Every structure is written in structure tokens, then in C-alpha cells.
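Participant: Below: a set of structures, written as C-alpha cells.
We did not get these values from a lab; they are worked out from the coordinates using the rules stated. Everything quoted here is computed from the prediction, not taken from an experiment. Cβ atoms are built from the backbone, for glycine too; each structure is taken alone.
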Structure 1
Amino acid sequence: MDNDFTPHLTGQEVIGQRGEAIGKAADVLYEDEAADHPTWVRVDHGLLHSKHTLVPLQGAYQEDDGTLVVAFDKDTVHHAPKVKTDVAMTKDLKERLVSYYGVSAN
């Protein structure tokens, strides 16, 4: 994900690789405090955006209108492990998410 876009992710619509609406980008997470770009986005979805999942930004991009397109489909994101709104990336959570999405651990 290009660093020029990352400050503008929160509040943007998130769509899947097949063009289906997934939810809204609510927050971004960094691997650690020294990282200069986020690697995960918290997506709020469901009724009143009451469900929260983390989605890797690996392979994601923003369209001209700001919409965030992630490299996963809606079902994959909606069935991912749920997180709380104040989630912090822990080693255990990262391992579960990396395993679930099949992405590299960086």
C-alpha cells in the first residue's frame, strides 16, 4: 500500500476483490511503533457496522474516489476472526490472522 494514501483510509468504503461492498475502514494498525506504513485495516461491517475484523493491506489499493479495494472477498473478510474496536496487534492475533488469510508475516 502506498504511504501517500494511508492517512486517508479511515472512513472509506471497503470493497472486496470481486467488487462487493464489505464495510468501512475504521482504523489502521502498524506492525510496530517503528513501522512507517500500516499493514492492517480494521473494517467495521454488519448491522450498524457492529462487527469488526482486521484485513491485511497487502495487495490493497485505493481507487480515485478513495474506496479501498482489498485482496479478499466479502465472505473471507466477514468470516475472519472478530476483534474489538480498540484492538492492538499482538503476536497471537497476528499469527491467527496470518494463518487465516494465508499472507506473509512480514
Structure 2
Amino acid sequence: MERYNDLNLWNIGMIGFLGVVITSALVLALQVLYYTVADRLTEERVIQSSMTHSDTQLAEQSVQLTRYDWIDREKKQVMIPVDRAMDLVVKELSAAQSEERSP
């Protein structure tokens, strides 16, 4: 009869140990899940949105660099494409250099 009053310490210890292991594994799995979802959301919200914004800005700037437009009609100032402006500057400089060499 004395045996029924004794506690089985080995079983209690094993159940406690398994409880700690299972709880630790669950906490670790939840942390991995949380940080995975947080990284994905950060990428969607921050990285991709800034790329979209910068892509829009680059497209607008590209259009501005390749079109003709008025800067000020009263002063008769116009905006020309960058490629055309570079061609004009090269022609002006080469004409100025040829004039310097000719006398």
C-alpha cells in the first residue's frame, strides 16, 4: 500500500522537460513566422512603394529631357531636348575654334 502514496518523480520530470521543449519550439516557430511576415510586409510597403515613386519621377524627368516646351513666352525662352542642346553646343564650339584658327 505504501507504493500508491509515492510520487513518480521520473514521470513528473519527463513531462516537465517535454513541456519546456515543446513550449520553446512553439515560441521559436512563432518568432520565425512573425519575422517572415514582417519582412514581407516591409518589402511590400517600403521598398516597392519607393521604387514605384522613383520610377514615376524618372519617367517624368525623361519626358522633360526629350521635349520642346516654353519656359517663358514673354522672354521667348524655350526648352529643347538635351541631345539637341548638346549638338548645338558642339557646333558652336567647333565654329568658334575654327574661327580662332583661321586668322
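Participant: Here helix-only ellipticity at 222 nm (-39500 (n - 2.57) for each DSSP H run of 4 or more, over all residues; to 500) was calculated and came to -24500; which of the structures 1, 2 was it taken from?
Facilitator: 2
Participant: Quick check on the output: 6.3 is mean projected area of the Cα convex hull in nm², derived from one of 1, 2. Which one produced it?
Facilitator: Structure of origin is 1.
Participant: Further question: Once relative contact order in percent (Cα under 8 Å, 6 or more apart) is calculated for every structure in 1, 2, which label goes with the largest value?
Facilitator: If we compare relative contact order in percent (Cα under 8 Å, 6 or more apart) over 1, 2, the biggest value is for 1.
Participant: For distance in nm of label points 7 Å out along Cα→Cβ at positions 25 and 57, which structure out of 1, 2 has the highest calculated value?
Facilitator: 2
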